[in-house]
Structure 1
Amino acid sequence: MSSTALDAATFNVTTAAELSAAIAASDPGDFIYLATGNYGTITIKDQSRTGAPVTLMPAAGAAPVLTGLSISGSSGFAVIGLRVSGTRHPVVGVASSSDIRLGGLRIEGAVPNKDAWDDPNSGLWIRNSQRVSISNSRITNTRTAIYMQRSDGVIVADTTIEYTREGINVAATNRLLLRRNRFQIFQPNYAVGDHADAIQFWTTNETSGSSNVVIADNYFALGGPRAVQGIFVAGAGDPESAPDLMHEKVEVRNNIYYGSARNGLRLGGVRRGFVHRNTLVASPHADLNSTTAPTEDGRTSGGLQPWVAQMRAEQGRTERNIAPLFSTEPTDHVMVDNLKLYDSKTKKGEPYEATFAARPTADIPALTAFRTLDGSLARSMGAGATPPGKAGIQSSSLSTVRQQANWYQDQFAKFDSWFSPGF
């Protein structure tokens, strides 16, 4: 049933059939409130709204559950505060759609038991779409958390990704913001060849790389006994042999990586890559070095000291970062005011105790552990990240989550303002 207040209608639904009917009958600005219940897989197909979105969210005090969500050929919808848990692959799919806002979701794979090895499905796919945002959400128990391809305007913000074998995969996407997310408790299976990345870019079977990308204020809390790469931008792009496949204009700033993979932060095949004020810290597992074999069941790995690297770069700049190791190619790459942290292989670099209060040793340290000390060389150089107050989910209040989802959607109109001045 529905009632009209001001210019917006309110639908209160209790079954999947009522929900589907409400979606079909809705107009821009309407609200659809879901009572407690299992609604199965919900499909929003060929439904376009202009202006204020149609918003789906729980009724007051309710805890509705979907087993899947598919949005295709549609525009102008917001899905707020719902749990989507099931065997569908992907659990949530957005295809050939635009102006979609996802906020406060809990997206779970097939078996929500904190073990990603028995979850064959992905959490969220975004393909061939424009202006899609997800914020204040949790993606857990998945094979891959997020996969996006051939889209323009995507925001992943204030989201926690955990109990997964692979994080975010990106291909041929323009105008992408990855902001203030938290990556933790990754569970790659090394025995079957997993090579886990929190964020990975690639160009396989694409005609272009990704462009206009900002990766900022994220926390890669990957200090457990598994070597998981942080940011790995890869692909076939090369300034000379494959210029069309170069990623273009990628800024990586104020991120914190803590772990034991070599590629803590690596840009490959990027034109105009700007990497600045990031902090990379080796977990104790990184000191074991790569000769340490993984356990037979594939749940652990050897480790390496992480580096900041730009390879096959063109017009790149690496500035004011803290890391055990740095690597660049070609030699005309601009590197300035970077602080080499002590690494256990060369036994060189600024001591941890002169840079932070102490060397972090926990699997998931508090963000405050990465704050540089007053009077330290790092502080005087202006090097390293300033830890955000919180990374990952910022709020569980439905009203706040909805406001923030709307706020992020507004950023697409002024996306260029997310880049550092002069970049």
Structure 2
Amino acid sequence: MVEKIKSTVLIILVFSSLLLTYHLWYGKQPAELIVEDTYERVIIESPRSLDEVFFPSQLTVITENGLIIPDRDNPGYRVIWDIVRDSIATLQKDPPNIDSIVSEGEQLAVFYFNPLLPAGPDSHWKTNYSNLRISRILMQRFNEQVWSVAITANEDALYAGELPSDSATIIEETISVFKEDQSGKYLLLSEDMFYFAGEASTVIQDPIFLPAEPLTMSRYALKPEPYNRDQLLKTFFVDYSLARIIEEKDGGLIYTDGEKGLRLTTTSIEYSNPRLEQNLANIDYYEALVNSNNYISYHGGWLQGLRLETLEPTGWNQAGAYAAQWRIYISGYPLYTSIQTKVVLNDRGLVHYSRSLYQVDESIQLDNVSVETAGWFEALEKAISLLDEERVGMRSYLRLEVMRLGYAAVTVSQNIIAEPVWLIKVNGKKFFLKADSLVQIKEGELK
């Protein structure tokens, strides 16, 4: 009898062992072993084509009296870009007459790319040459023909192609329409155009285009981007009901499953997955462009006026990662906020994500809507003066990195408004100056 009981127990143990082994190999995996980025099965919006979201950062049209800079939403801009974009596939490396085309030809217009445009056999923008990163495309008239000339970031070679006659005619007609508009001329800033007593040298880091005359800008009331919290949580967590919730004093909510963290407020989203940055991982430029576009779609979608501003490698934790940044544009000007809309990613996935976007609130009418901007020289002089106050002795060397008009999201009388500003970055220091009075707005005041 005892032997039978022992045999029965042994049989039960053997079958239990087999059953447990089966579940170990084929059963449900623990949470920490779930395939990375399963959350992408729940998305806010399907990824958009790169043709819908990637554009040159600027178009300049050359005239005798200065430059015209049409906004991306201008129909003429789109007409010219569609033709030039299609011409990329026909570019040839250093054709025989390229030097004459560039030096002797008449420059009609220039497209600038920031971020750089990646072209190659496996890129969305096809060429016969691999790993091109285009910084500019010139439209040159030479010998009664119009040429598209691409300049790469390292400027080691020129790539050019003759445009078909009908396309060339459309471009020239569109440029003629731009030239008929006598308002809003711009100039290209150069070191010899200004002088501040005491500086030994001045360097302009990138091409800076400034309005030749003061402009009129409008203030706008803003409202935060609305989002569905339940839907948004599902894009980051397989089962967010298992996440721990921490409520902050200001009303913000933090969700964490022990590995990933998501912070939600009424005006922003901040996500982090530090585990993905623990090991060295690499991603190339084009893949980073495609994937960052996808993440914006997955986790919030595209708002009207949202534009990609930068795409750069980052030394985050010494990993081979890229950081992409977007901004909302209002009436052609960027809106600056306290939290950047930004993606940090590598080939393992999404490392960090932040998003803070606003829309114009047409239900609120503001007083003193129109603002006449101060001149560019006065604005630059004010920024240099503030730099002197903060960093005594820095005037011996000036490195002007950014200077442009835009909007700052600030609180006025309990409303969030878009305040017209000059953004000036000099010697690594940012200054936000009200566009009319040049009163400084501290970065801590941004919403």
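Only the coordinates and a few stated rules stand behind these numbers; no lab work does. Everything quoted here is computed from the prediction, not taken from an experiment. Cβ atoms are built from the backbone, for glycine too; each structure is taken alone.
Structure notes:
- Structure from which 10 was derived, relative contact order in percent (Cα under 8 Å, 6 or more apart), options 1, 2: 1
- Entry that produces 213 once volume of the Cα convex hull per residue in Å³ is calculated, selected from 1, 2: 2
- Mean count of other Cβ atoms within 10 Å over residues 91-98 - highest-scoring structure of 1, 2: 1
- If helix-only ellipticity at 222 nm (-39500 (n - 2.57) for each DSSP H run of 4 or more, over all residues; to 500) is computed and equals -7000, the structure in 1, 2: 2
- When FRET efficiency 1/(1 + (r/R0)^6) of positions 243 and 363 (r between Cβ atoms, R0 = 30 Å, to 0.05) is computed for each of 1, 2, the largest belongs to: 2
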